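Read through the structures below before going on.
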Structure P
Amino acid sequence: MCKKIGLLIFLFLISSSLTAQIEETELDQLIERTRATFEVPGIAVGILKDNAVVYAKGFGVSSLNTQKPMNADTKVGVASNSKGFTCFALAMLIDEGKLAWDDKVRKYIPEFQLHDPYVTEAFTIRDLVTHRSGLGLGSGDLMFFPEGSDFSIQDIINNQKHITPESRFRTEFRYNNNMFIIAGEVLRRVSGKTWEDFIENRIMKPVGMLASKASYNRVADKSNSIDAHIRTEGKVIQIPHDWSETANAAGGIVSTVKDMLTWAEFLMNDAVTKEGTQLLSKEQFHELWQLQTPLKVGINDIYDSNFRGYALGWFVTDVKGGFKQVYHTGGLLGTVTQFTMIPDLDLAIVVLTNQMVGAAFTTITNTIKDSYLGYDDRNWLGQFGTKHTNFLNLNDSIKLAVYDTVDKVKNSGTFPKAHQIVGTYKDAWFGNVVISQNGNSLRIESERNPQITGQLLPFSATSFVAKWDNRSFDADVFVNFVFDEKEKAQSATLKFIAPITDFSFDFEDLKLKRVD
């Protein structure tokens, strides 16, 4: 087991926290109230304590369409909780002497190139998986998100040189999925196996995660799988599963609460399987949870934390006086998940959902965690419920104001005419975006992703609103044009209308220039 703190202190803290553990019926009720508060159709929750599953249940339904019940065996896309598997797999190759964390990426992918030549040459495997590349939050995600584009992994590699960084190399944390996709390609080139085959055969099967798959398309039996759901236009609706196979190394794994608890038990037993097989050396396993990219801890941190940051595929922090917490979250269109381990307490908490509300999983995880750490009831549901309502009201008010302006402007005539903006605009990494006229309406669409298409509505003398046909995106943007002396648009940039927009809709990174 993981090394414990001093025995007397440990026994005192554990005995104190055990008396405060949340009762099963109380937890059941909390989860149901959480579902109702945040309009989540289905939630599955699991708790592992001292190598034993002490709680594993599902609540609500896996799908609004089928009304099948959610349970601990329901398959859910765990999204970015896949990143820990990618780093574990790389560490296995390091144990085999096939690569090192500080090897240069170009050693394995010679064509790898970033915007800055120095950064290109200095960039290591470790840099790929620690969110310190200098690239912005979600930069390049439009190459795989939403599902439906024709970008390949090779395209993603080739296009990195066109993406402008937002910060200096290795100075700031900026969450980036593209780098994990490239890490998956390193794994493939070094091991000779696809990322999916490696994860399933070298990790999942030995660990005992027999219901899990490395990608949605590899799930043969979807009879007990969630459907995705999202709140849009004021109500929760079911939407199709959305995750590109191109990005599996960043977030493709499908699992269950039971299997994720098996994964947690394996990790908290120092990467030793139930059969006694050690899949990773102690040195490499230790390395995975070492802080690489620091994050700021607030003055009044809610868990009395002293440090926080990103390790190798994991967030790490300390809680309640020094207990190390290793955790991650994940999000797809229509589902979010949370995976938390406190090895010093032999405690793991898994929350899987089928709606895009992170406040729901945080409410449940924090309540369970507090009961083991000995905090008084902090009413997380009340706190997050109020914040969530206020956030939705803010977003709805912003969007309402924008479309009120659109209604007023469309009858005023004080906006650019179709001939001024119609044409093809190109972004260096995203490709062509076409603005066309269809009768009295204007359309905007991506040539490389047919999902990204919508109406273009006048907003001001220089700006339009892109109202996407797929309303589940909740990602409408301003399209701001720059005109030449002949009043013809020559370039355009995009900006989110409301803060609810998922960061993977990185429209703000596009720099569109007229080519036709």
Structure Q
Amino acid sequence: MSLELVGEPIRINRTISEDSTQTIVENDIIVPDTKPDIAQILLLDGEAWVSGAEAAPDRVLVSGSVRYKILYIPDDPEQSVKSITSVSSFQYAMEMPDTRQGMQCRVKCDIEHLEYEILNSRKINVKAIVSLSAKVTEEVGQYVTRDLTGSDGIQVLRNRAAANTYLGDQRTDCRISETLDIPVGKPAILEILRNDVRITGREYRAGDDKVAVRGNLNISTLYIADNESRSIQFMEHEIPFTRMLDMPGIDENCSTSIDITIGETNFSAEEDGDGELRRMNCDVALDIYAHCYGRKEIELVEDAYSPYSKVSLEREELLLDELVSENVSQLTLRENIEVDEIAPDISELFNILGKLSLSAGEITDDRVVVEGVAVCNVLYLASDEGQPVYCAEREIPFRHAIEVKGAREGMDLDVEMDIDHFSYSIVNSREVEVRLAVGIKTRVARKVSVPVIVKAQEEPFDEKRAAQQPSIILYFTQPGDTLWKIAKRYYTTIDDILENNDLSETEQIAPGSRIIITRKL
């Protein structure tokens, strides 16, 4: 007859497919009717974000957008620097083997390279090389057998395993809308040229079925002033934000990962009480995504038998992720960036745009080494009227070693990096010192294979074979013997062996020990 399995459910988020690729997004940008013709482009840059990702058979369908930011000199000498901001959408199908509809997928994107061609004074062709990184996962509910019932004499050997169980994920669209005042001492706005938005000071805390996400929107604005000289000005604002995500079942001991993506942004000048454009309306869309794991001790049946019957067990291997270590550290990068010989002198710094790229992550014994590059774009105002705005780009390589107890080669490594803080100062008219505080979070996990009993069958013993077993057996223990192995081999119980041999439960048996075994049948 069948024995009844008593199970405990656990949730596993299994990785099905993971891949990275590139796609080219090409568009023609038409100069708006309200803008003058283009004579020279000073700066072209932008951002990309994913607006949707859907799993399909053996592929992931990605929808995204690229925002282009153009600063240019018009062909009208009476007019100052002008700007164009244009957003173009794209779709791409990533080949992801074994993916099925309904699976969870998460895709990140970034602009690797931008180039342009001025087709005429009213049209620009732009090409963006966009990198896409996708991961497809499937949530699986697995029952782990923790007991067997249905037989009076069943003997059960239990074991414990630590698993990184999946608690769930959650995403929310966060819209931040504020009206910001122009700093005192700065002239009013005639025209906004560009806005750069980044997230700083991000932090999160899990507990009581929720994840609290906090951070700051750092907004840098370049604008033409409403004064006689129509000078180019810049200003900075910071907007704190907090969002709560409902995540049933999580507490402060959970491992949580947060990803925040900046989507659509809109900025416009607004009049104050005196009728001057001394306010700026800000509207920024954020996509906040969280996924959580919890360490759980699982008690499971490793083996079973009966002294009175034959028990057949069917097992399956269950692959679990066990979190070895989660580490948070900070790396400070300091670099002097000198502008090219052909570049104009620096008059004022406008902004530093930083982007991190991970090139390698390596695990050795008790140590994790992370290598990458910080790409810095130094935007500055120049005294050259022909090139009043300029961008100098530099790459700052870094290598960071982290002590991680228990880390071993071959384990899985996950790395998250963010620029927590940055500062800069002008050394001279040709050189800028840049300082970046890079937050690095590493997770080291190992795969643990656990045999799980999925079926148990009980059958009567062959009576003739049972009758042939001696009433008393004198057994001398061998290397590797345990009381469980001996009891199972001779169809008795550990309790009987302890009682017959005057042994305690904690007493160890050495090879060559004499064990008296009595027949139970």
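The numbers here are math on the coordinates, done by the rules we state, and not lab data. None of the values given here were measured: they were computed from a predicted structure. Cβ atoms are built from the backbone, for glycine too; each structure is taken alone.
Which structure, out of P, Q, was FRET efficiency 1/(1 + (r/R0)^6) of positions 358 and 470 (r between Cβ atoms, R0 = 25 Å, to 0.05) calculated from, if the result is 0.00?
Numbers: P: 0.70; Q: 0.00.
Clearly, the read-out refers to Q.
Assuming 1.25 is Rg/Rh (Cα atoms, Kirkwood Rh), for residues 262-373 alone as calculated from a single structure, say which of P, Q it is. If you can, show how the numbers build up before the last one.
Details: P: 0.97; Q: 1.25.
Corresponding structure: Q.
Looking at distance in nm of label points 7 Å out along Cα→Cβ at positions 110 and 342, point out which structure of P, Q has the largest value. Don't jump to the answer; show the numbers that get you there.
Working: P: 5.2; Q: 2.7.
Once distance in nm of label points 7 Å out along Cα→Cβ at positions 110 and 342 is worked out for each structure, P has the highest.
If distance in nm of label points 7 Å out along Cα→Cβ at positions 86 and 454 is calculated from each of P, Q, which structure is the one that comes out at 5.6? Each step should come with its number before you reach the end.
On the way: P: 2.7; Q: 5.6.
Checking each candidate, the match is Q.
Assign the value -8500, calculated as helix-only ellipticity at 222 nm (-39500 (n - 2.57) for each DSSP H run of 4 or more, over all residues; to 500), to the correct structure from P, Q. Walk me through the intermediate numbers first.
Values: P: -8500; Q: -1000.
Computing helix-only ellipticity at 222 nm (-39500 (n - 2.57) for each DSSP H run of 4 or more, over all residues; to 500) on every structure in P, Q gives -8500 only for P.
Ranked by relative contact order in percent (Cα under 8 Å, 6 or more apart), which of P, Q sits at the highest value? Could you put the intermediate results ahead of the total?
Values: P: 18; Q: 14.
Comparing P, Q, the top value of relative contact order in percent (Cα under 8 Å, 6 or more apart) belongs to P.
So mean count of other Cβ atoms within 10 Å over residues 334-341, computed for just one structure, reads 25.5; which one of P, Q is that? Walk me through the numbers on the way to the answer.
On the way: P: 25.5; Q: 13.0.
Structure of origin is P.
Tell me which of P, Q gives 0.75 when you compute FRET efficiency 1/(1 + (r/R0)^6) of positions 62 and 254 (r between Cβ atoms, R0 = 35 Å, to 0.05). Display every interim value, and only then the final one.
Details: P: 1.00; Q: 0.75.
The value was obtained from structure Q.
Between structures P, Q, where is FRET efficiency 1/(1 + (r/R0)^6) of positions 94 and 214 (r between Cβ atoms, R0 = 35 Å, to 0.05) highest?
On the way: P: 0.95; Q: 0.60.
Checked P, Q; max of FRET efficiency 1/(1 + (r/R0)^6) of positions 94 and 214 (r between Cβ atoms, R0 = 35 Å, to 0.05) sits with P.
Taking distance in nm of label points 7 Å out along Cα→Cβ at positions 150 and 390 for each of P, Q, which is largest? Walk me through the numbers on the way to the answer.
On the way: P: 4.7; Q: 8.1.
Largest value of distance in nm of label points 7 Å out along Cα→Cβ at positions 150 and 390: Q.
Who wins on mean projected area of the Cα convex hull in nm² among P, Q, i.e. which is largest?
Sorting by mean projected area of the Cα convex hull in nm² in descending order puts Q first.
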